[in-house]
Structure I
């Protein structure tokens, strides 16, 4: 994943460097494997934590994502696409875990108001995000919290960009309605 502010030439160099690491990794070079893990570990854990809302489970998913990516490296057609390949695996594993969980649906108490502290606001946001269906929550988290582009979200979720836009619109509308209801 390329951060904003990097020139296109620098971004291409990053992709090319990563392609070399992937090629070496395919040949069994453990140092290249470690380098790829080091490059993506923190952001992969953060992405999983934002989707799953559980830091411990996020660590597990990140580790599982790396294992699956390296096991299935032979399926990757373009070595420069490793980053997208890895994040797509991570998002799928997160969504699978969320689907396996039994939903904990509890109505928001009428007494919950937006708190003056940021911690209480974060808790409320967490509760409201949990009320969204998995696909909407994942789309919202990847776009708004992880700051991925529409194209990156589409690749990670393996859906067309139009579906991302539609899900994002619906997710924002539902979240807004939950927020208003919680603050009345």
Structure II
């Protein structure tokens, strides 16, 4: 039944969704944003779509530099994911315990602690409603062997999903909230 009172946002019916960290910019304007709205759009070439509000600092950086990194956080990174998703601008990086490292093929850095990092160059950007869908072609990657043995994800590696607001779950039977 359609909820006309808007107590439930319709898109929440798709949750829990995997949560990712989107790294954009470089140098002093590097930023990290938490994002649930990330999807694979094509296998050949590998195209990844990231939906970002124009109000976000990340939107300005991806628009300007035409590249971004999709980092796959673990449940152990939930405090940093919360900071990335609830604060705005590059100052939040000082509150995070993440290590930025050079990416292989683009200037935007990757995250050392992430289970994986996918380096993308923007090939398209279109507005849909109140968000822009940035389409990036994967041009490089890095990952932790123990999280992807034999090239497949190990569900016990601690992949992270977002349930609602400040509730996250790993691919283990536990729900965690950030310590903020």
Structure III
């Protein structure tokens, strides 16, 4: 959404002037999680039946003490313009834009077991070189169903070396050549 992206850029520009971009980013992470986990809050923000000034008042009561004033001001502006329904998209756009400005790559690593710190550090260093990034934001997921290997996901690519995927591919080849029939 173009409007969300423009708001995000303006918020990050303003936060950089006030040396608060890290705080804004962390607030955006936290608020995004809260909104995703709480369908009622999401529906509340999106509802055209609830007046904007009521939304602003409730949102301030819930979060004003815990979020940066720039985000509180943003929500006030959105409510006055009756655009508070795009707040979740703006938060997402803030996360994307902040990562872009700070050369941060988000990576999801799925493995069959928990990795130790030394191996994790080695993987992060390799991804930094591969992605030409100064910082890697690593999200680890343990999924025993992949049996072994790993699945590495970034925004636009996936590397899947899992044993489960290799077994599925082998099975598909057997079916195609009618070995199993």
Check: Of the structures labelled I, II, III, which one yields -23000 when helix-only ellipticity at 222 nm (-39500 (n - 2.57) for each DSSP H run of 4 or more, over all residues; to 500) is computed from its coordinates?
Finding: I
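With Cα extents along the principal axes in Å derived from the coordinates and found to be 67, 39, 28, which of I, II, III does the value describe?
Details: I: 59, 32, 30; II: 47, 37, 36; III: 67, 39, 28.
Structure of origin is III.
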Item checked: distance in nm of label points 7 Å out along Cα→Cβ at positions 68 and 92 - structure with the largest value, from I, II, III -> III
Notebook entry, point to check: A value of 37, 32, 22 was derived for Cα extents along the principal axes in Å, for residues 100-163 alone; which structure in I, II, III was it taken from?
Noted result: II
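Every read-out reported here was derived from the displayed coordinates using simple, explicitly stated rules and does not represent laboratory data. Computed from a prediction, not measured in an experiment: that's the story for all the values here. Cβ atoms are built from the backbone, for glycine too; each structure is taken alone.
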